[in-house]
Structure P
Amino acid sequence: MSSKFIAVSILALQFAIASIAAIASGAAGAAKEINFGWPSGEGWSSQPYKVAQEKGFFEREGLRVRMITFRGTNLMLAALMSGDLDYMTILPFTAGAAARGVPVKIVGAVTKSSTQAIVARPEIENIKQLRGKKVGINSFGSSVDYTAFAALSRSGLDPMKDVNIIMAGGGNLDRIFALASGSIDATVVSSPFEFHAEKQGLKTLISAKELGELVRIPVTGINVTHKKIEKDADEIVRLLRALRSALTVLQEQQSYGVGLFEKAMRLDRPGAERLYNLVRDQYNPELTLADAVINDLLGVGTFRSKEKTAINLQTVRDWSFAEKAKR
């Protein structure tokens, strides 16, 4: 083989490598920036978004996602409707807004349910013994309020007559303090806060697993405007595909998931392992929810209303993007 031929081949190879690098660089530079609103990145249900970023699943789909923290759901929805946000996470609030005619839809759910537990004073043996007692919530009409109301009613108690549901603090720790001080007899907390309650001598009256079978309120997912659906259908599919990959990692890689929980929720190793085992099967790679679960989501905003209106669930959710993300 002549030296001239070898030189030409080397030049061709160098040109090909340079071209591939340029294409890759251009693709990376073309990654679309999107804004995603969430309440925080601390809870277990928020971890799929972190995993999708940490593992590069968003980038693989040509997306550069910026997670923006909001302290109020009304502000988050306003930002979504104005176009300042492309997506938001809170499902019950979006379901209620869609039912009222706001042009938004749920297109995916990263969890099958929430993980909440009912904790109580140590002398209370079962939920029936809450008759005549005080049950603390954060605010009326909230998902905590709905969970308490539904759990009591589905356990044979009348929440309007048999118990006294009162506001006892906005945060989980606030309500645990109220419980420990004796100003309330039971409350609903988000996991892993029942672990904190148990360390103070309080009792987990209904575990997160048991409560998840009574009341299903997945709070975290993907919500978009109708305009976004019309304009960026392919982008929605790519976003869901990235989250589906993250959810699969969380379910299949226990050591990674436990380590993530330790860091994100500042748990010791035993606590992180306990929480992971509690929530692992609640992650939702399918991204869709049964209509009965959507009805529970809708119940959050309407259960205290005397007037009940039938709602067409197609105005609330659209699973077509989730189905495409599975292919």
Structure Q
Amino acid sequence: MSSAVHFGVTVPQISRTWDESKAAAQTFDQLGFDSLWVCDHLYGVPRPDIPILESWTLLSALGAVTDHTELGTLVTPPGFRNPAHLAKIVATLDQITKGRVVPGLGAGWFKQEFTGYGYAFPETRVRLQQLAEAAELMTRAWTEPGLTFTGKHYQTEDLVLAPPPVRRPPLLIGGSGEKVTMRIAARFANIWNNLAGHQSELEHKVGVLRERCREVGRDPDEVRISQQCVVLITAEQSGVEPMLQRAEKIYGGHMGNVRGPLALAGTPDMVADGIQRHLDLGCTHFIMEFFGRDTREPARLFAETVLPRFR
């Protein structure tokens, strides 16, 4: 796994129009970021009446209007789509984008969106079983023509994906559960993503993931460490405290501690120092949500003042 630092950006998707999402994605693509990410929710969290664009439809459209960035979901629950069909969706989008898709999988947690759309929402243990089966089925389907898969929750018979993906899509698994989720990541993932709410625990989580890799007989260096995070950046020191106060009111801690030791918050120098602290812990992949209504402005400041330091 490459040790080069990877900077991904979340695309504005909740309470945004297609034109806003497209404009932001094209700007991020032009600024030199490495990847674009959308969340796979059917309802705008935490209320169903909050508008949100559907993830794989949006990602496909973004693939047609961008040129360089990889494209991923953070993250897709197997309960929303048959994983064999999802493997086909990924393969098709990978063809369209010439090998830029990074599918992300997770167990899902927002019961209301499952039941609202008519999907079963079984207990956590079962959703994690579904996640493991989906990860195995999809990664095998991309490389094994005529796959017959017999799982407890999913089955295929002589599955063929034609055309296949341009490359074997790197699989991201997101979630911070140490006993089961991280073991699934150790078995199947190319990238494991730590949730923003657990950012302060990154050092411990990395240690757990490495142990899970050793338990399943895998080299821990084969799994890239990724961190979902909010980035608060301002050019002047005088703007830092007002920005932090606004963020605390808006996020309420669910995107991590914006004043914590691993926070990416402050002037460009402060943000760069925070990135270095992640690198020192083995995290080389960032999925960043820029703070602001028009996230293109802080993204541009980051691209001009921070990005070049890690290239």
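Out of P, Q, which one gives 3, 15, 21, 19, 17, 10, 8, 5, 2, 0 for P(r) over Cα pairs in 5 Å bins from 0, in percent, for residues 217-288 alone as computed from the coordinates?
It was calculated from structure P.
Out of P, Q, choose the structure whose coordinates give Kirkwood radius over Cα pairs in Å equal to 21.5 when calculated.
The correct label is P.
One of P, Q was used to compute distance in nm of label points 7 Å out along Cα→Cβ at positions 145 and 257, and the result was 5.5. Which label is that?
Q
Starting from the value 26: which structure in P, Q was relative contact order in percent (Cα under 8 Å, 6 or more apart) calculated from?
P
A value of -14500 was computed for helix-only ellipticity at 222 nm (-39500 (n - 2.57) for each DSSP H run of 4 or more, over all residues; to 500); which of P, Q is the source structure?
Structure P accounts for this read-out.
Rank structures P, Q by mean count of other Cβ atoms within 10 Å over residues 177-184 and report only the one at the top, that is, the highest.
Q
From P, Q, which structure was mean count of other Cβ atoms within 10 Å over residues 41-48 = 14.8 calculated on?
Structure Q accounts for this read-out.
Laboratory data are not the source of any read-out in this text; all were calculated from the coordinates shown. Keep in mind that what you see is a predicted model, and the values were worked out from it rather than measured. Cβ atoms are built from the backbone, for glycine too; each structure is taken alone.
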